[in-house]
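Asks: Following are the structures in question.
Every number here is computed from the coordinates shown, using simple stated rules; none is lab data. Remember, predicted model here, so these are calculated numbers, not experimental data.
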Structure 1
Amino acid sequence: MAWCDPHWFGHFGAPGEFLKFLCLRFPSFFIATNLFALIMHLAESLYSFKLCDLLHISRNNTLKWMLQTFILGYPSLRILLNRKIAYRDR
């Protein structure tokens, strides 16, 4: 999770100044966006569990897919979705 430290934002020019403004004016914005990302990654991880079950992937590999999807998010889930499409088209 990221936190709001306005000291570091000065190194990024104009975008950094905007982030510094957000940090000082709306500190809950950073908390909300991080919680949203955490919830979405968890949901993607649970969906990858369902996809692995549909594709008959072993439990050991399913846990690895879930962990990878939790860390990487949609790029990892996209690989499983492509495998589902290929499995369905056989």
Structure 2
Amino acid sequence: VSAIAQGPKKVIFIVGMNKICDDIDGAMKRARNVAAPINAQRFGLDTPCTKTGACMNCKSPDTICCQFLITRYSRHKDRIHVILVNDDLGF
């Protein structure tokens, strides 16, 4: 994730259609209630969402949804590229 904000001259995202949301609120809900519980379980973390399947707004030391990065645009022309794949990829 850090490479998005600072890092290489080119950043390429390959994104499945399951990641596309209508707005930032929808994206945050998806990150917290879909991706975070699945990934916390996959990493064997002890968070409430691994038990409930949804974000419990916890402050567990194991939480993986304590930081979010939103990129509005890149100041460097043509630095960030997004490739949309008409399939579900990842969580």
Structure 3
Amino acid sequence: MALQETEVLKHPLVSEKSTFAATENNTYTFEVDPRADKTEIKNAVEKLYNVKVTEVRTVNVAGKPRRTRTGYKTTGEWKKAIVKLHPDHKLDVV
């Protein structure tokens, strides 16, 4: 079962590092569904934002241990996609 375009992208990630990459390298960072592959991510960004994607890199981010009152718990694991756009295109998510 393929994911819908609106299910693939959860939200853009805005941090100091991703903002710098967006302004300097025309790359944008998104949190995506862990089941999504690079082709689905590329198609979702192109359809939802009307831009041309040249490259997609993905990272599975591991959860970190956090101390709680009853011991240690682990934060959730998630998937990050770094999307590079064609030089003629820009996004206004940052």
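Asks: With relative contact order in percent (Cα under 8 Å, 6 or more apart) computed per structure, which member of 1, 2, 3 shows the largest figure?
Replies: For this comparison of relative contact order in percent (Cα under 8 Å, 6 or more apart), the top structure is 2.
Asks: Turning to a different aspect of this structure: Could you figure out which one of 1, 2, 3 the value -7500 for helix-only ellipticity at 222 nm (-39500 (n - 2.57) for each DSSP H run of 4 or more, over all residues; to 500) was computed from?
Replies: Answer for the origin of the read-out: 3.
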